[in-house]
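In the part that follows, the structures are each spelled out as structure tokens.
Read-outs: derived from the displayed coordinates by stated rules, not from any lab. Just so we're clear, the structure is a prediction, and the values are computed from it rather than from any experiment. Cβ atoms are built from the backbone, for glycine too; each structure is taken alone.
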Structure 1
Amino acid sequence: MKNKKMAAYFFIVIVIAAVVVLIVGLSPEKEGEKTTIQPPVADKIEKELTIHGDTRIDPYFWLNQRENPKVIEYLKAENAYLEAMMKDTEGLQEKLFEEIIGRIKQTDMSVPYKKRGYYYYTRYEEGKEYPVYCRKKGSLEADEEILLNVNTMAEGFDYFHVTGLSVSPDNQMLSYGVDTVSRRKYTLRFKNLKTGELLDDEIPNTSGRAAWADDNRTVFYALKDETLRPYKIFRHVLETDAGRDDEIFHEADSTFNTYVFRSKSDKYIFIASDSTLSSEFQFLKTSDPQGTFRIVHPRERDLEYQVDHFQDHFYIRTNDQAKNFRLMKTPVEKTEKSNWTEVLPHREDVLLEGFEIFKDHLVVEERQDGLSQLRVKTWDGGSDYYMDMEEETYSVYISTNPEFDTPLLRYGYTSLTTPNSIYDFDMTTKEKTLLKREEVLGEFDPAGYHAERLYAPAKDGVRVPISLVYRKGLEKEGQNPLLLYGYGSYGASMDPSFRSDRLSLLDRGFIFAIAHIRGGQEMGRTWYEDGKLLKKKNTFTDFIACAEYLIEKKYTNPEKLFAQGGSAGGLLMGAVVNMKPGLFKGVIAAVPWVDVVTTMLDESIPLTTSEYDEWGNPNDKEYYDYMLSYSPYDNVTAQDYPNMLVTTGLHDSQVQYWEPAKWVAKLRELKTDNHLLLLHTNMEAGHSGASGRFRRYKETALMYAFMLDLLGIKE
């Protein structure tokens, strides 16, 4: 048997090698000191795509055939080409990888939080890739109880991810979701924490999370459809046939997602339905799992709201007559909008992002002038203040706070120079206690780095914030390598935060900068709305403006300027290299969404229908024409492009692998330069890359080596 396996193995190796030779065409050429080979050439099979009377020819449409052996051969050939072109950086990549993981404390533990008499925490063991989820009863000195050891569970899998851990009200049962493919379709599992027994109950194709009823046997969960949209809520009773579970709710509108969760008060289970522009909540008492859900307020176009419960009221964050949102409350028996009364008013210059309720205090997450802040109020009106932050550019957030009856707020703080830090803040005395700061091994000293905030003038005159960090002593004479990061979609704010792997760039003279461009929500709701739909191009021109401003102010120059973005940020990369290719020395596009029109016309692809209000529906000609005018794949032209590294995952559920593959193939066909164009496909992973704690940094090391090699920095 063993000899047969070995023979099969060598046969596969020979076949793959032959495929690579055939597709790549091994013909070494000397270019300075670098040995190159001819890049892969994808077959052109023309397919006509017609809409609104407009016919486009897509020669690489065939690459979406995941089961086609020729597709796999092409992706492997691209991987082989990347490996050959980056061969002389292998030592540097290994050094970077060891350097990066060498800063990570391998034996580590999160700050425990208390819930229902237990202290819950996550710890990591030296040399292990996955977390160990634990708890202790009553005190931190009690014996440890391991809920899940993911290292053991992941044995034999190339990819493994656990999510949604939730303990029943009696502390005896655990629900959680498992994904072994990286498609974000989780199988829901259950474990008896008293006996250690894993129940036979298995529910596939879920979001991976369950909400427990008070009977400790009934859970509610969301099922995903073929497009990966959570679209139905079911009720399951433990140790019964999941195939006969009761369907509680069907979200028939394909532009909405649905999910279910338990309130902080533990009194209610909520079913939420969300789209880009509207939302709807239903509620049921946790003590009545067989009861009927009631709607808080029926969905309305352009009405968004989120709900939590405290005492006799639901508290509601809403954009009703409030672009930047306001906080309302309503009696639990009178939930329609006509009964809502105001707790915190709307403000034109402050975005209300979230809230946390305590017995004596209300904590509000706000954003002003692009920076997050925490506001603390007492219910009796005796105190209302903002917590002090010490740096010019930073990020602060509410952490895990499962208890009502406490004066302590647990929050997190980080900046470009300060590792992630967890604090307990006494809301009465205003004293804060540092519980844990991410430990960076080695010689790291935050005082050796400087962070600052700039504002670049955009094309239409608005001021676009830029957060940046570099080693102290750096001269601003236009000769510094700089990596500019951007995203700019979905109202997601890219707050400045610390990453220890970034030190490998900063310590080699790099500046790292974040462009807080429109499409995010850093400067309020209008900032988001001015970077979506028919204003999407503001996102791209804002990023270009930030790059040009950094050059003008002599932080860098085009021969040392790099850009990076992923997913919708990969769309950003694709657009700016079409618009201003000479502005960058190199570009890293991670899992980039670049085939905008074709994807948004295909309702079978995950995220399409739920994002019409984000990008527009191309079945409407106005949106079709606008999207076509910036879609990176559709606007590749015969021009010089910068050096580019593009990454994807074969099992990506959000941006399908064929988008970057098609884009690279078309760039190879049309570009007029000899710059590097590399495609790396992770054949085992999806949108989030490799699973595990350390393996993901292999790709980070590749990205860093790509930039350092282009600058001639050899180690």
Structure 2
Amino acid sequence: MTDHPTDDLSWMRRRDDPRVLEFLRRENERTEHETADLSELETSLYNHIRSLIQEADRSVPARLDEYFYYHRTEDGKPYRIWARAKDAPDGPEQVYLDENELAEPHEFCRVGRHAVSPDHRYVAFAYDTTGDEEYVIAIKEIDSDTWLPERLERAAEDLAWAEDGRTILYVTRDAQKRAYRVYRHQIGLDPSEDALVFQEDEEAFHVGLRKSRSRRFIFIESSSAVTRSVHVVDAADPERPPRALAPRVAGVELDAYDAGDALLVRTNDRAPNFRLLRAEAAGTSVADPAEWVELIPGRDAVTLESVEAFEDFWVMVERENGGRHFEIWRDRTAPGSRVRIDLDVAATEVGENPDFHARTFRFVMSSLTQPPIVCDVDPRSGDVTRRKEEPAPGFRSRAYRTERIWAEADDGARIPVSIARSAHVELDGSNPCLLVGYGSYGISSEPAFARHIVPLLDRGFVYAIAHVRGGGEMGETWHEQGKMLSKRRTFSDFIQCAECLVDRRYTSADRLGIQGRSAGGLLMGAVTNMRPDLFRAVIAGVPFVDVLATMLDPSIPLTVIEYEEWGDPRQPEYYDYIRSYSPFDNVKETDYPHMLVTAGLNDPRVQFWEPARWVARLRERRTDDRSLLLRTDMGVGHLGPSDRFEGFRDKAFEYAFLIRALAPHLVEGGADELGPGAS
């Protein structure tokens, strides 16, 4: 059977049914009533998180031509201020975008990507005021502080300037919110006159834009879950039709990076973990793919994630054994040495590097117990200079411990688990623990610093991340082993990680809470159905839990794009497999843990009715009297609040729920029960 499923809760998929909003309203009232006793603890947690923020702060300026660009924040203001200084990083400030002013008339305002024109005269930026991820692109003349009248509507957040400083390429969405068209806009002209540059007709593909650091090219990237092709636009001649870098081949992914005299092409063709090729470029013409020269072959244990190309050196961004590292090619002809990372269980990311002619490479490193450190590395000497440690007032890294353990999966695979805890926590099985996971799309859950977990650590919690298959922590094979007809491995891996934490006495089943968002919410729903006895509390954020119903409805935004991750249930084999784990379809008559489920009414990625239907089904079938709460934010989308402080309020609410479920003696104690690592 592959027909669209109907059931007694099918009406909840109809937004225009008045019963739907009434259901959400009643559930919000129930949640508010049942958590009223947590208000003092919630306030204590929120204040604790906020005390770890230096609210007035400034990023390390990044040089581009004669300007130094940075962003900063001010006390009490929830959004960033973007600014620049000319000739020196500490020169007179020129603010070119204050997100606080932009957000003032709106309850929600998220600024997406922005770009300054090549002559530094204009800034174009995308912003969303509903949470549905349909952006408006606005343009401002910086020196005169003047908004241009045109607005580019129904856009994705990607945009790129041509080198004339008057032309912008941007992406629009179709009715299913798929990014599918690239348009060319000229400043001063009516957007209705914008020229269509590129259109992606295949429903499984979406379009992105990226300008090369060299400024020579704008890359149009057309991607499905397993295939990516690239078209190249000459940034100096944007009216010239884009040219395909290579013919599209199903299952082959391509990325291009401009090295100035050649293109570097990253591909998984005959290399699951990707290899690197060099394509000679004469002007704006690229050699035939048959003439590309291999620089780095595919490797079993190392994944080539991306390439950072500069005028005099290249940086290979690679992943091995669960962690990301950087390898410098000093003279662009052969590998040199890895950048030294002086942290245990580190999370690293590429920093702000806008200048093609830069003499250093900027990166950021952190850990679960170390706030982010911005570093510059000299590619010639390998010396690393720490430019700034992000302030976390009162936080003392030495009061905590971070480590990595390995759980054994059912098939013998070793699953990494990253852990943080107070240095004074004993491994005696008595500790409350929060285990989080994601495990989809090849996305890695990085063990990066997060202020919001500190109040848990200070209350004696163990915090752990399960790096399960379906993610990308151990390479592309790790992803392949947890998708499509192997998706159930993601869930069994997570269960094994939880049992490992119990076996090693980090916690016990009656003190173990779990949390995941989106596809991580699917993970929460699946493992809770499989092993409700193993967890005391579950927090599922905007969870993808009605998988079968969603994947059978191609009119829902992003469904068709998702077939290559989950499978197409219109085919019986996939229908049966998805049906076997879809959380909504597998709710049982049994006792369930305490559960908190969140949703966003404007969510374009996981429709609000997925968590709503799941909660309604759980109410019908569960046999316990534990908490089951649904909290729907009626004014946001998938990514939650845009206000940085409101995001922390949400975390404080979630953690208050968690503490009551796992360590109820801490509810009344609030801040008085802080552990030895407290600020």
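Observations on the structure shown:
- Computed 17 for percent of Cα pairs over 46 Å apart - originating structure among 1, 2: 2
- Origin of the derived value 1, 5, 11, 14, 15, 16, 15, 12, 7, 3, 1, 0 (P(r) over Cα pairs in 5 Å bins from 0, in percent, for residues 64-343 alone; candidates 1, 2): 2
- Highest-scoring label, criterion being mean count of other Cβ atoms within 10 Å over residues 448-455, among 1, 2: 2
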